[in-house]
Structure P
Amino acid sequence: MSTHNTSIESCIACMLACEECLTDCIEVQREGCAEMCRDCADICALTARMQARNSIFRADFSALCAMVCGACAVACEEYAAQDECCRKCAEACRQCAAICNVVAEECV
């Protein structure tokens, strides 16, 4: 599978993990984590679309996505030991960040 397809799939998987974590964090009132998951889900969705259409901005969006995913992973890792949803989200964010960094570098 190409890096292109892997990146799109990773962004979508991360978006879904963030949406699930966001719902969980709202229920237990983890506002900082919820806000980060919301931002991350949004940038992952947009990045997947930019990559799918081979936008001239895909490197920029991929770099930003990697940065936001990294920040979201840190926020979720704070609760990962006590919350499975946060652990899964942090893992998806780390994976997406790594792949988006590769895409950003390949596109330059």
Structure Q
Amino acid sequence: MRVLLDESVPRKLARDLVGHDVRTVVELGWAGAQNGELLRRAAAEGFRVLVTTDQNLEYQQNLSRVELAVFVLLAKSNRLAHLRPLIPQLLSEIERMRVGSVVRVTAD
């Protein structure tokens, strides 16, 4: 699965998403793109999943019209140490993802 990590997600998290083709917004030269433009670019480039820590994204964009599933990581901070515990649930949710959906991933 093609997965895009938003600017707010540490790029080192890509290593933990084993079995997926993971790229970052910065790596692609899309840093600073507005959310709507970022979503359109990602879908056009064949990404199926966007991983972010931006909790407002789903309220700012009509995600049902985007050919992506968006996963919002909810942790104490966006530091790698706080996000890593969410990886098992994220990987499980990615397997069940539906295009146009928003899934909030939290620690149980």
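Derivation of every value follows stated rules applied to the coordinates shown; laboratory data play no part. In this text, all values refer to a predicted model and were calculated from it rather than measured experimentally. Cβ atoms are built from the backbone, for glycine too; each structure is taken alone.
Could you tell me which structure in P, Q was used to calculate Cα extents along the principal axes in Å as 30, 26, 26? Write out the running numbers ahead of the final one.
Details: P: 40, 19, 19; Q: 30, 26, 26.
Derived from the structure labelled Q.
Taking relative contact order in percent (Cα under 8 Å, 6 or more apart) for each of P, Q, which is largest?
P
Could you figure out which one of P, Q the value 2.3 for distance in nm of label points 7 Å out along Cα→Cβ at positions 5 and 37 was computed from?
Source structure for this number: Q.
If helix-only ellipticity at 222 nm (-39500 (n - 2.57) for each DSSP H run of 4 or more, over all residues; to 500) comes out at -6000 when worked out from the coordinates, which of P, Q was used?
Considering all the candidates, the number was obtained from Q.
Tell me which structure, out of P, Q, gives 31, 45, 20, 4 once P(r) over Cα pairs in 10 Å bins from 0, in percent, for residues 29-76 alone is calculated.
The correct label is P.
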